[in-house]
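Listed after this line are the structures, all set down as structure tokens.
Where a number appears in this text, it was derived from the coordinates with a stated rule and is not lab data. Please read all numbers here as calculations on a predicted model, not as lab measurements. Cβ atoms are built from the backbone, for glycine too; each structure is taken alone.
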Structure P
Amino acid sequence: MTTSLRLSLVIPCYNEARNLPLLVARLHQTFVREDVEAILVDNGSTDDTPAVLAALLQGAERIRSVRVERNQGYGYGILAGLRAARGLIVGWTHADMQTDPADALEGLDLFDDRDPSTLFVKGRRYGRPLADVVFTIGMSLFETLLLRRRLWDINAQPTLFARAFFERWQAPPHDFSLDLYAYYQARRSGLQVRRFRVRFGERAYGSSHWNVNWRAKARFIRRTLDFSLRLRKDLSHPA
């Protein structure tokens, strides 16, 4: 593995054993450049994910894994992967194949004409059910008004930025609020936010760990609201 990596893409995997063969096959097809790597984080899985990863990654050159022994949240797994990353540019996407991991390579191209430390790159989803779009618009408007920064389609993937930006983070959250935290910190730090269209389809296998029904959405909203109010307090302090 080259030490001059341009991109390290973190993909948290919690009980994704059935999706992993599709994911790893797609990574083998697309992550063929010597300056990119994918880090699959076994985020405390209780299914066959550890054994499946061990079998699939034998001899892999640009795909590796790290293990979190006990699941402590979506964000916790991503942070573990980011700490293990070696790329100049780092970021994450999901393991469920709703978005193509190769989207990250399209996002990487947006760094070509700029200093990576000045950019924050994020997908912008299309192809989603109407109810999910309405939910996203409502959350985007709420966060934009509360935090006084334009924050739109906050949970879209992939999310990419310079590793130096990540190294400045202080006490990032360990749950799904990590997407909001990273986006907000990028806006607050004055990074240029670049977006690109990403098709968002159905999960290949399994079900979402939070977007199951409106009751689950309500729990997500409550947790996000609590975290957003803490971020709101930061507005009185300089970046």
Structure Q
Amino acid sequence: MKRFLILQLRPEADASDGEFAAFLEKGGLREDQVHRVCLDRETLPEALQLDSYAGVIVGGGPGCVSDAAEEKDPTEAKIEAEILSLMPEITARDIPFMGCCYGIGILGHHLGAEVSKRRYGESVGPVRCRMVEDDPLLTGLPQTFDAFVGHKEAVQDLPEGCVHLLSSEPCPYQMIRYGQNVYATQFHPEADGDVFEARIKIYKHRGYFAPDAAEDLIATCQAADVTVPVEILRRFVARYR
């Protein structure tokens, strides 16, 4: 079996490790079935061959694609540039790809869509998603379900060539597909209440919410019934492994 390439963008080691563990657990993967690259402290291998992987999974992170170049943290700018360097081949060859949260901004930006903070940002916590179009990763799932979100920027219009799969009332583009195999979600398909509790504590002072709201947000996330998104991640892995 080919391995999956997991690209991580979180400079905070505890957040990165927690996300990686969630990808393995929710995706039904073992460590020997993936190649993990933490782009905050590693670079992509010079001889990277995407053909050698079953697919590419991109995690979330605190950076924003839409931030001006002079405002970007150097590490976040480096991470963004490295992921964007892969997108021409991924989209041209329809290589299996699952971009989670930050990944939808990367895909949208690569395809020429506006990614900005102008509208469609969502507070940290659960949001109700609604199915817009059927897809092999969604067939048989509930028409509406809750997912965990938390983002400052969003794709403002459907990128050219994409299929609109899932929507929410605050943010219309919760899941899109380009070609047959390139997917991106605004929500976090790997996250459950415990994962989001950890991230709320880690990113308490990163501008996603008022710091004194952290405990209430944790309680809301732990009480939420969020089970369907992890099935989407599991199906992605099962389809391409």
Structure R
Amino acid sequence: MKKIFLLFVIISVLALSLGMAATYIVGTSADFPPFEYVQNGKYVGFDMELINAIANVEGFKVQIRDMSFDSLIPALKAGVIDIAIAGMTITNERQKIVDFSDPYWYANQDVIVKKDSNFNVTVLCGNHTIGVQTGTTGDLWVSDNLVKAGYLNKNNVKRYQSFIYSLQALLNGSVDANVLDSPVAERFAEMKPVKIVATLVTGESYGIAVRKGNSELLAKINDGLKKVKSSGEMTKLIDKYFGK
């Protein structure tokens, strides 16, 4: 009788274990519309719907955790989060630290100024001030192509923890321009009194990041990404957030 009872307990535990979906902590920086932002107290946007769609087809659950963009990779390394999705460009430097999924989006960098200003692309040179979000591709591009090349003084680059802060600095006149990812610049140009005066062709690819060596989770994400694309769900998300 004891053996039968023990066997029943083992079978029950296994059944429960198999029925419980894994839950992964997903880090994002929810200040990057239309990819991720907060609306009515909820995390929404293209990336948020994409990671949830991947989770649904792969049979796992996600919990979203908001943090500054430059904290995402350290959080992955430390095991604080399992996945990072935040319009993150796949770069050689980042690939040394984390593993990326297959690309899911492609973008360039745009330069935006106040709508009523007379600035053009020359705003990137001389004594003008440029706002960027810390640790982003825009930040790196300005440092590598303007500051190091001598076109812009390093003190004229103003770094902010959030694109929202950088945009606000532009609107209140604290900086003359922002450099940021094209889809986000286009969204801001629709919503705020700003305009795009130049596009910097950087040919970036966005990827979903996991801890270095976490091949099992990476395989799930890539498999889910393929399923979301082949089912037409990706096209629906693009239509919803970008009107394409």
>> If you rank structures P, Q, R by mean count of other Cβ atoms within 10 Å over residues 96-103, which sits at the top with the largest value?
In response: Q
> Can you tell which of P, Q, R yields 12.5 when mean count of other Cβ atoms within 10 Å over residues 128-135 is derived from it?
Replying inline: P
> Which of the displayed structures (P, Q, R) returns the greatest value of distance in nm of label points 7 Å out along Cα→Cβ at positions 56 and 176 on calculation?
Replying inline: R
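Tell me which of P, Q, R gives 1.4 when you compute distance in nm of label points 7 Å out along Cα→Cβ at positions 152 and 200.
P
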